[in-house]
1. Comparing relative contact order in percent (Cα under 8 Å, 6 or more apart) across structures I, II, which is largest?
2. If helix-only ellipticity at 222 nm (-39500 (n - 2.57) for each DSSP H run of 4 or more, over all residues; to 500) is calculated from each of I, II, which structure is the one that comes out at -12000?
3. Which of the displayed structures (I, II) returns the greatest value of percent of Cα pairs over 25 Å apart, for residues 223-438 alone on calculation?
4. Work out the source of 3.5 here, i.e. which of I, II gives that when distance in nm of label points 7 Å out along Cα→Cβ at positions 159 and 215 is computed.
5. Of the structures labelled I, II, one was used to calculate distance in nm of label points 7 Å out along Cα→Cβ at positions 103 and 407, giving 1.5. Name it.
6. Which of I, II yields 37, 26, 23 for semi-axes √(5λ) of the Cα gyration tensor in Å, as computed?
7. For FRET efficiency 1/(1 + (r/R0)^6) of positions 359 and 415 (r between Cβ atoms, R0 = 41 Å, to 0.05), find whichever of I, II sits highest and give me its label.
Structure I
Amino acid sequence: MIYLWIVLGYLAILMGISIFKSFAIKNQSDFMVAGRSVSTTKLVGTLLCTWMGSGSLLAGAGLAANVGFSELWMAAGAWIGIIIVFFLAGRVRRIAEFTVPDILELRYNKYARILGTIVIIIAYTTIVGYQFRAGGFVLDLVAGIPEWQGVILTAGFIVLFTAFAGMMSIVSVDIINGAVITVAVIIAVPLVFFNIGGTEYLTETLDPSYFTVFGDNNFFWAMGIFLPPLFLLLGESNMYQKFFSAKNEKSAKNSVLWWVSGTIVVETALASLAIFAFSYFNNPELTNTFLSSSDSERIILHTARYSTEVGLPVWAGLLLFCASVAIITSTGNSFLLTPSTNITRDIYQRFINPNAESKKIIIFQRIMVVLLGFLAYLILTQFQTILAMALTAYTMVGAGLTPALLAAFLWKRVTVAGGVASIATGMGVTLIVTIANSILTNLYGTQLLNEQYIILPAATASILVLIIVSLSTPRDPKTKYERFYTKDASLAKAMKEVKSSD
């Protein structure tokens with residue numbers, strides 16, 4: 001029962017902060033981008049918490065439990081993506097918009113904005129959906145609440161939390177969540193490692209493939225789990241929206257350095273903990289709380305609940321549970337806020353009611369939070385595993401948004417037609433394969449293409465269309481891209497003036 005009370009107490013603290021922050025919401029900017037006043041420290045916390053969702057806690061950990069350290073290919077996709085983002089963060093903050101579709105219309109046109117919004121709604125509500133499922137796992141473990149009831153309770157909490165204060169509440173609690181997540185996993189890994197028997201025990205009980213680069217798989221398998229998070233990260237709307245929230249360009253860039261460091265440490269620790277703990281809980285000769293391979297996605301939560309069996313003191317298990325709750329709620333909040341912002345900003349405010357007052361905009365967005373929460377629940381029912389949901393959502397953003405979005409910042413030759421065609425192609429291929437998979441699974445128990453490989457045809461088609469269409473159409477006028485290169489242009493002009501004066 002103590003586990004339940006700790007979880008409820010932690011959630012009460014988070015909700016209290018959100019309600020308190022709701023009184024500070026005065027306008028659209030406060031709700032969507034926290035008044036553009038977020039410090040580096042808060043930005044690091046919220047970026048870490050947003051990325052470290054149930055995709056890491058459940059899908060990534062479950063994969064690590066089954067294949068070993070080769071799972072880190074999945075994590076490494078995000079690490080490389082974050083490093084690339086370092087060179088974009090300042091530019092993104094300089095543009096100072098509200099959403100990624102804002103950027104897409106600024107560089108391309110209104111159709112790019114609409115298509116980008118559709119991509120984000122589909123992908124992000126899918127991600128929110130598996131946060132709901134993760135919450136169901138937690139409540140089942142700590143209180144014996146049936147999973148479907150736990151899913152509904154988790155959904156209610158995340159929807160209410162997000163609706164109260166939007167980005168203002170998210171950045172306020174994520175500094176707490178980030179600290180809890182980091183401390184919990186760093187404490188748990190060495191304790192479990194030494195208490196189960198260390199290197200000697202692991203080498204005796206685990207297949208040697210657990211310690212190899214590709215495990216029992218190959219390079220193409222590694223790329224199948226490496227590319228989706230890489231492409232997602234580069235087009236991740238939450239990240240861009242939080243850069244828009246930074247108080248200046250320097251804060252945006254500095255936050256990325258700490259973010260990548262924290263992500264490498266925490267994701268490696270989560271994978272290690274999953275492998276160590278699963279080697280124990282999957283051995284029926286050692287434990288009364290056996291966990292099968294089919295339930296491996298619950299390994300971190302299982303470890304928190306039965307912590308004393310693997311040498312974790314009760315307080316460490318409770319801390320690990322709090323970290324799990326932090327991961328689930330923070331990611332759910334952020335990924336629910338973003339599509340609600342997109343609908344509000346990119347559809348309602350852009351096309352339906354351009355002159356709406358801030359109060360009306362905030363009310364509309366709160367209604368969208370509730371409706372999208374319901375949509376996330378419906379999408380949840382269409383997938384068997386969290387890993388499948390994660391890879392599908394990653395591919396939707398990675399193939400649908402990332403090529404056109406990166407081209408806006410990095411390739412002056414990209415054209416309006418090329419950008420729009422790229423978004424439509426990436427989204428279309430992902431949807432077609434996903435729908436075909438669902439139909440074939442229901443009818444014949446098979447798939448057209450495994451979720452981890454959809455990124456290969458979808459991203460390839462999106463990039464090829466971007467390049468071919470752009471090179472086949474006339475160059476865009478300079479006014480279409482100069483805002484994305486303003487600083488570079490100003491520096492060149494200044495250097496030219498200095499040179500002429502000499």
Structure II
Amino acid sequence: MPPRAARGQPAARLRLAFVSSELAPIVQTGGLGEAVAGLARALAARGHELHCIVPAHSAALQQASALELRDGGPIRLDLAGDPLDGRWHTGHLGPLTLHLLELSDLFARDAIYGGLDEGYRFTAFSRAAAARCAELAPHVMVAHDWQAALSICILRTLHDRGPGRGIGTVQVVHNNAYQGRFEAGLLEVAGLPGEFFAPDGLEFYGQISLLKGGLGWADRIVAVSPSYAEELQTAEFGAGLEGLYRYRAGRLTGIVNGIDADAYDPDKDAALPAQFSAQATSGRAQCREALGQELGLETPKPGWLLACVGRLAAQKGWDVLADAAPALVERGASLALLGDGEPELRKRIATLARRWPERIAFQTGWNDGLARRIYAGSDALLIPSRFEPCGLVQRLAQRYGSLPIAHAVGGLRDTIRSFETGILFQELTAEALVEAATQGAALQRQHGDNLTRTLLSEDVSWREPVAAWERELADVAADAAARM
């Protein structure tokens with residue numbers, strides 16, 4: 001039984017298993033893979049043993065080809081009378097031990113998500129992950145989002161005996177908007193009894209929700225920010241699961257994500273035309289000038305080189321930005337925009353860029369180097385998200401000295417001190433966004449280099465989040481061991 005750490009003392013060394021559909025850099029579609037890898041590496045750096053269980057997506061096997069993977073043994077699953085054979089591939093990704101699941105042709109595809117069999121795929125993955133964890137016997141198994149959530153329910157039912165009973169479980173909610181809702185027949189595929197098709201089980205309005213497999217059976221639920229943990233208990237953000245979150249409120253907490261401050265370091269970043277730091281900020285002015293030249297933008301007054309970076313989706317509020325763009329241009333702003341996603345939003349933004357080609361630059365697709373140059377060269381980063389469980393973009397903006405201007409929701413509220421390390425606005429309207437941008441420009445005119453130094457000095461790393469995670473995991477491990 002791992003001892004509880006005394007307050008202020010390092011936690012005992014834990015063996016941890018992360019179950020996730022993504023893990024950067026071998027496979028990711030967005031922030032999930034980066035957040036999972038960042039937390040895993042931060043825990044490993046503090047001496048814990050990390051096992052990462054991930055589907056062997058085609059992209060994962062391609063990226064992992066240089067990792068000298070070895071045969072991790074066969075696996076056979078009985079999925080509702082349909083035997084399915086697979087194989088584990090094991091290796092190391094830095095300090096992390098990888099367990100890649102190859103399972104027939106379920107994951108050997110170009111697309112990580114989508115397809116008519118998506119529920120089947122991730123139910124099979126959860127069956128295999130739970131079985132692997134029963135063999136590894138970690139102190140704690142941590143499931144990330146709906147794709148991995150059912151592994152907790154399966155562990156607590158099909159493997160709740162012997163060493164498996166002493167495994168603690170944590171469900172991480174990165175984005176409750178995606179709940180893994182599929183046909184009820186997947187219960188049989190999961191090997192779970194029919195009585196689980198009930199409101200206090202996995203049933204959700206005539207379907208099942210794989211996310212409920214973690215929310216209902218986990219020892220702890222961790223949302224990716226304290227504010228998001230509160231929001232999940234409301235009808236506005238709970239998306240039908242708010243009652244379950246309220247019921248389990250005593251087991252629900254929130255811990256913000258950090259970023260890899262070494263990988264994102266403006267003092268060493270080769271993607272930038274000039275480097276800078278809190279101690280030497282002059283390079284940032286060079287980055288601002290170079291960004292305008294690269295994108296063909298008119299150089300605006302201080303505080304008015306604005307940016308928006310990320311997925312073109314209603315969640316991210318790009319429609320609000322599109323509504324606000326004419327007024328922002330009228331006030332003298334130049335906008336550097338980078339993202340891809342919903343076709344209708346892409347069309348709207350492209351139309352604005354054609355209307356004001358010297359004031360609005362819009363590039364679709366993803367370009368990591370350009371994203372870094374936008375963070376480093378923009379005066380402020382606009383984040384009009386409708387909801388934001390944690391958000392990485394505001395942390396990246398602060399890391400590179402760009403003032404985040406954000407809707408006051410979720411993790412944005414927890415990581416931005418308004419009028420100090422960003423600007424928060426309450427109402428999600430074009431008018432409120434324009435007013436917040438105006439306040440941000442005034443703040444930069446008033447405080448100039450001091451504000452830049454404050455932003456660049458902000459600790460956006462995993463240092464504080466991982467300490468909170470360490471305490472949570474130590475408590476879960478101790479409680480689980482007491483069950484034995």
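Taken together, the values in this text are just the output of simple stated rules run on the coordinates, not laboratory data. Just so it is clear, the model here is predicted, and its values are computed rather than measured. Cβ atoms are built from the backbone, for glycine too; each structure is taken alone.
1. Structure I comes out on top.
2. Working through the options, I get structure II.
3. Details: I: 55; II: 38.
The maximum falls on structure I.
4. I
5. I
6. I
7. Numbers: I: 0.55; II: 0.90.
Looking at the calculated values, the largest one is II.
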